[in-house]
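Structures incoming, each one as structure tokens.
Readers should treat all values here as calculations from the given coordinates under stated rules, not as data from a laboratory. Bear in mind the structure is a predicted one, so any value in this text is a computation, not a measurement. Cβ atoms are built from the backbone, for glycine too; each structure is taken alone.
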Structure P
Amino acid sequence: MILATPEFATYHRDAFLRACNRPQLVVVDEAHHIFESRHRPAYGMLGALVKDFGNPQVLALTATATEDAFREIRRALDIDSWVIDPTVRDNLHLVDARNTTDKNAYLARELSGEAKAIVYCNSRAEVTKLADRLRSRLGSSVAFYHAGLPAPERARVEDLFRSDVVRTIVATSAFGEGIDLPDVRDVVLYHLNFNFTEFNQMAGRAGRDGLDARIHLLYGDGDRRINDFIIGHSAPTLELLRELYRGMRGLASYEVLRMSHDDIARTLDFDMADDSTVRTAVHIFEEGGLVATGTDDDGRFIRFLEAPVKVDLTRTARFAEALAERDAFERFCGLALSADVETLEQIINRPIYPDRVPLEA
């Protein structure tokens, strides 16, 4: 099983075309991007790529397919049958607490009962800090969960939550992947999400038993600046990429650089650049033919290659992914921070599907 972005699959097309690598089944998640994501051309190339694979079985999945998107998905992937689930989860109710001044007091008040609750934060550090603050108000029924915890500890937290020993979990998005809990009554979006998909997925973990559940919007305008900062580090701009390339090449000895990503970031000390920024930049440079990376007897290295006169880094798959991340956040912010509750509630409790199409074919 290979999990890949469209850009990755397109970039490694020749490898996938080898007989031993040809997939028997291609699953396209969030398939509406085939129609919507004009800024990510790899989505538009998926249909041709599937044909190159020898037309394996294809399954396309989406919860947001308009009439036009539905038509294009069918055309691009040569899909001849479908199932549409028009279920509306009318048991989910949004609570508008955006821009609440004292978030801790709000949580202590709203989560003081016996019901299960998940409070989602954007970082592991904030998860542990907030869990400590809530324990001081709500007691030992609060735990935290993120991907940095050892697997046995994550399993123990989940078991305690299922058995009602723990009633409130403060977590990153890692809590929910493969976890199906029917009786979560409250989900709190403590920080602003990065896109609609994350927003829907987190909100959708409430009320899976069909009973009434609440999704508390506790984020605010200030969270946008935090997310912009995070995205700025993980999705460098073209200007920052140029600065990083010049700086890294200046640190190299005989066109070879032997420093960790963190050491490079610390040495160059550029605004909006940390180890994750350098890691992304190296991927982009390598895809653009500017560097080669590897490991030899002296450890890991970055070797600067003889470059053509001009390299268009914006045409690399990783840069396109970074741009898509920025665009998705901008589109999400437009609604998440300003739309009324009724509009946002429709986003989380009902699918977008072509209503002039039979539910099955």
Structure Q
Amino acid sequence: MAMATPPLNREHISPGDRVCAAVSGGADSVALLLLLHKANALPRNGLGVGLSAVHVHHGLRGAEADADLAFVEALCLRLQVPLHVHHSSVPERMAASRQAGEPEGMEEAARNLRYAIFAGLIEQGHADSVLTAHTLDDQAETVLMKLLRGAWTEGLSGIHPVVQVQGTGNREQGASGGRIVRPLLGVRRAELEDYLSGQGQAWRTDASNADEAFTRNRIRHNLLPLLREFNPGLDQALANLAELAREDEARWQAELGRILPQVLLPGKPVRGGGRAVSTAAGESGSVALEIERLRGFDSALRRRVVRAAARQLGARLSFDETARLLALAGLGVDPTAAGRMVARLELGGGLRAERSARELRLSSGKPAKGT
């Protein structure tokens, strides 16, 4: 009995695109490459794309990683798919991040290296889109991991089906951006493995995926199986939650784009009244919020506005930090908080807050970021 072909989401793939599949050698990415190759070869309703692949050697796992590379090279040669090979060093990146005062764990460093390479392929004109093989299982694991860490709505949005990659405008073809696309985000990992088995196609198994020193692996192998006993459809439920969170976040971002300029006070107050307005909000390493404007908002919007203001300084506020800032401005949920207020707060990441009669000012030693 022939195994059904897993569905490939073609929404963000257009004829004429230069599409590059990220292939590690694992089951998910091998299935992605085979599905793309098959769909591109269809005589009718084929993808009509320029297909290539990319493999990143992370400088980890020694001979095992070398064997992964050899496997991917042989697969791409058999399929006649051009392959971009990039060697990088996760340990070197981790050391550099520690030296910069923003340490990255192994998983984070490896992911950041991969996506920097993907962005480089797009920037150099080798691809319009890089496709990764994230599955419904990956989405469920990500949402649950974010939930356990106390994420806000943007975190619960999980893995996005498509992410824009901004370039510097120096691409050979003149364009200045591309996309990371996840066309298998609605497919279960088991479906892909069954498909490969039905095709007689082998894949590589990364031994580190069984290492429970990594949080994701503990969630995958221990927590999710337990939770599925309460709800067998948990993975889809978590994926649905991610979709709802993405839609809510998009709606909030549009609203904040309209409201934030009305609340931010330009420049700095000067003696005798008035404000120095030689710099725009955020450009001087500080932003100020008008307290009376904040007072007129409901609690959900207040939180969003304060967090968006901090983001202009490159800071991500936790739930508790947001609550402390609102209490500093006399807008906390505790009606007696105003009597206990202090004039200043020191928050994580070098963020500082000061309150005056009119404004709540946030400042940071880090370079300011745009909205």
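Laid out as a table, the results:
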{"read-out": "Among P, Q, structure where distance in nm of label points 7 Å out along Cα→Cβ at positions 12 and 196 as derived comes to 2.9", "value": "P"}
{"read-out": "Highest-scoring label, criterion being distance in nm of label points 7 Å out along Cα→Cβ at positions 28 and 124, among P, Q", "value": "P"}
{"read-out": "Structure with the greatest value (metric mean projected area of the Cα convex hull in nm², set P, Q)", "value": "Q"}
{"read-out": "Read-out FRET efficiency 1/(1 + (r/R0)^6) of positions 164 and 300 (r between Cβ atoms, R0 = 41 Å, to 0.05), computed value 0.95, structure in P, Q", "value": "Q"}
{"read-out": "Winner on Rg/Rh (Cα atoms, Kirkwood Rh), for residues 20-107 alone once structures P, Q are ranked, highest first", "value": "P"}
{"read-out": "Which entry (P, Q) yields the derived value 5.5 for distance in nm of label points 7 Å out along Cα→Cβ at positions 60 and 292", "value": "Q"}
{"read-out": "Top of P, Q by relative contact order in percent (Cα under 8 Å, 6 or more apart), largest first", "value": "P"}
{"read-out": "Structure from which 23.4 was derived, mean count of other Cβ atoms within 10 Å over residues 132-139, options P, Q", "value": "Q"}
{"read-out": "When mean count of other Cβ atoms within 10 Å over residues 4-11 is computed for each of P, Q, the largest belongs to", "value": "P"}
